[in-house]
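The numbers here are math on the coordinates, done by the rules we state, and not lab data. Keep in mind it's a predicted model, so treat the numbers as computed, not measured. Cβ atoms are built from the backbone, for glycine too; each structure is taken alone.
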Structure I
Amino acid sequence: MAEPFKILYVSTSTTLGGAEKTLFTLATLIDPKLCQVAGVVSLKPKGAYADKLERAGTPVYSLNVKSRAGLQDIQKLALVVHETRPDLVHAIMYQGIQLCRAVRRLGYAEFKLISSPRVNYRSRGGVSLMIDRFLKSADDLLITECAASRRYLTESLGYPENGVLTIYNGVDIAGWPISKPDRTKLRKELGVADNEILLGSVGRLDEQKGHLTLLETLSRLRTVHPVKCAVIGEGPLRKFLEEKIAMLRLQDCVRLLGEQKDIPGWLAAMDIFVLPSLWEGLPNALLEAMALGLPVVATRVDGVPEAIAHDISGLLCEPNDPQSLYVPVSDMIIDENLRKRLGEGAKKVITENFRLSDMIQNYQNAYQKVMGVPQQEG
C-alpha cells in the first residue's frame, strides 16, 4: 500500500452548520492509512467544531477573517499551507474555496485542490461569481452534496461535467430509536402538553430557510389544532423573526432555541419535522430527522426531492407559500397513521441511500483519484 498523503481542510467557518459538520466528520473519520490530516483551517474565529477537533488532537488554525477576506488573508493561508505541507487541500464553502484557489493561482504553494461549494452559490451576486469564474481553473475536482447543486454548477456556471462529482451526505444515526427520556424531558422544558403536536425546524435564521413562511402557517394552524413549534438555529434574522412572532401573537406557541449541540435529542422531542426552505442543497438536519423516523414536510426545492418522494418518505409543498405548507402539516397533525407511515418510509430511505460509511468511502475514492493513488479492492 502506498504511503499516506497529507490533507489540509479549509473551511469558511467551524460553527454548528451542515457544511462544518461534514468537514468535522471527514477530518475525524477518514482512513489514516490513506491520508493523514495535517490540520483544519477556519477563516473565521474558531467555533464549536474547532473545539471538538482540537480535543480529538487535530490542529485547527484560524485566520480570524472579520468579514470579507483580502490579500493579507491569502498570505496567512499560504503560511499555514507552508507550515503543514499538504499534498491535497479540501476547501469547503465560498470564501474558503476562493482563498485556496488564490494561493494556488498566485503560486504561493503547490498542492492538489478539491472544492466543495455549497448551496449558497445560488445566492451569490455578480462580483462574487466573477471572482469564481476567474479562479475556478485552480480546482482539480468539485464535490457537491446533491445532484441539483451539480446541475447548477455545470448548467448555470459553466463548470465542466467531468470536473464535478456528487457525494451525498451520510447519517450516522440511521436506525437509532427515538430517545424517550430526551423526548419527555425536552417537551416538558418547552411546555408541550400531551395533546399537543410539536413541530420542529433546524436551520440558520436567514432568508434561505423560509422561517417567515413557517410562522405565517403557524398563525393559522394554531387556530385549528393544538400545536407548538421549536426552531433550532441562529442567524441574522433573529430580531426580525422575534418581531414577527410578537406581531402574529405566537409567543406562547413558538420558541427560537438558538444553536443546540444535541440535535438528535431535540429531534426526538418533535412530532413533525418541517423544512420550509426557499432554496436548499440537501441539509444534514433533514437527513437526521428522517433517520430517526420523523415524518417530514419539506419544500420541493433543489436537492430535497432527491431524499423525499412525496407521500412515500415525506410530504412536499411549494416554497414561500403558507397555504401550500399548511395543507400537508395539517394532514399530518390530524392523521397519526400518516405520520407513522411516512416516518417509516423516511427511515428506510436513509438506511438504504445515505449511510455514513458510504459517504466516507466515496470521499476516500475521490481523494485517491485526484492524488493518482490506485483504489483498493473490496
Structure II
Amino acid sequence: MSAIPTAETITAAWLTDRLRAAGHAAATVRSFSAARVGTGQIGKCIRFALDVDGADDSTPRSLVGKFPSDDPTSRATGVALRSFRKEVSFYRELQPRLKISTPRCYFADIDGDGPDFALLLEDLAPARQGDQLAGTSIETARTAVLELVGLHAPTWQDASLRGIGWLGEPDQMSVQMVQGMYRAQLPGFLERYGARLERDEAEIIAQVADSKGPPFVMLGDVFAVVHVDYRLDNLLIDETRSPARVSVVDWQTVTLGSPLSDVAYFLGAGLKPEDRRAAERDIVRAYHAGLLAAGVTGYDFERCWNDYRRGVFAGFVVTVIAAMIVQRTERGDEMFTTMARRHSRHAIDLDAQDLLA
C-alpha cells in the first residue's frame, strides 16, 4: 500500500497500525466493513466498522475515513482552493491547541496540495450531521455558536499564525481574486437560482459583487482562526446529551479572518429567519461573554455586534461561488437556494446594505 491510502486500498493491517500508534497496543483489526456517510461534495467520507481483537473499553469499534471526491470537477476544485491541504494541516498543526470540539485524528497525510489525501478520524456516533435544509433549534444554535469560542479565543489576534502558507489570510491579491470569482459566478448563479429568490434577495446578492466593504476586506486588527464554512452540514450533533453536544468537521476552508463572520454565517444559514430574529442578539451576547471568560480583552459588545453585522455577507461568498464550482446535485441546488435566501434575508433584516458602500 502507498503511504496515502484510498478508501479501496485500506486493509485491516493498516487499521491495526493506526490503533496501535494511538495507544491501543493490544488491538488487532481482524476485519472491517465500509459504508459511505455524509453529504460532502469535495470530499467523501467512509465509516469503517471494525472487528477488533484485544480491545478494551477505550478502543474504537468504528472510525471515519475522509478522501477526495470521485468527481473530477470536485477534486480539481479541492486542489485549486487548497481545501485538501488545509484540512490535513489543520489536524496536524492546529487541532491540539484548540478547545473547540473536533474528532480525534488517527491519520492525516497528503501528497502536495492533493488531490491524493487521507484522514482517519474518530467516529462521533451517535452524533448526526446537522441538516442545513431543515435548520436547527435556537438551543442547538446557541450551543454551536458558543463552541466557536473554543476556536476563536485560543487564536485571538495571535500574530504567530500570520505568514503560515497553508493557513493564509485575506490580502489584497486574495481579496481581489475572491471578488473576481464572485463576479464571474454571479450571472450563472442568478440564472440558475434567481427565479427561486424574492426580488430584494436577488438584488442584494447582485449588489455584493461591487462592494467596497465586506465581504471583500483584508485582515483587520481583530482576527482569529475561522472555519469559514461553519454551518449545520459541517457539524455533528449528539442529541442524546442535554444540552446537545456539537462537534465540528470539514476544516477545508480554515484561515485567518474576522471571528464574527463565523457567528453570522452560522446563524444566518442555520436558523429559520423568524427564529434568528428572535434569538440572534442574545446568542451573540452569550458568545461575547464567552470570549471575555476565555481571556479576550479590549473587545466590547458594541464592536462585537457591529462586526457581526459585517459578517452577514460571508455567507454570500460561500453560497455563490461554491454553488457554481462543485458537482451539481438535486440536494445541492436545494441547499444553495436555502442558503441564498437565508443569508440575503439576514443582511436585509439587519440593514447591512449600507456597509457595502
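Quick notes on this structure:
- A value of 18 for relative contact order in percent (Cα under 8 Å, 6 or more apart), calculated from one of I, II, originates in structure II.
- Structures I, II, by FRET efficiency 1/(1 + (r/R0)^6) of positions 111 and 231 (r between Cβ atoms, R0 = 25 Å, to 0.05): label with the highest value: II
- Ranking I, II by distance in nm of label points 7 Å out along Cα→Cβ at positions 287 and 343, the structure that comes out highest: I
- Structure from which 0.60 was derived, FRET efficiency 1/(1 + (r/R0)^6) of positions 31 and 79 (r between Cβ atoms, R0 = 30 Å, to 0.05), options I, II: I
- For the set I, II, ranking by distance in nm of label points 7 Å out along Cα→Cβ at positions 303 and 327 places II highest.
- Highest-scoring entry among I, II, by FRET efficiency 1/(1 + (r/R0)^6) of positions 7 and 319 (r between Cβ atoms, R0 = 30 Å, to 0.05), is II.
- Origin of the value 0.97, where Rg/Rh (Cα atoms, Kirkwood Rh), for residues 55-94 alone was derived from one of I, II: I
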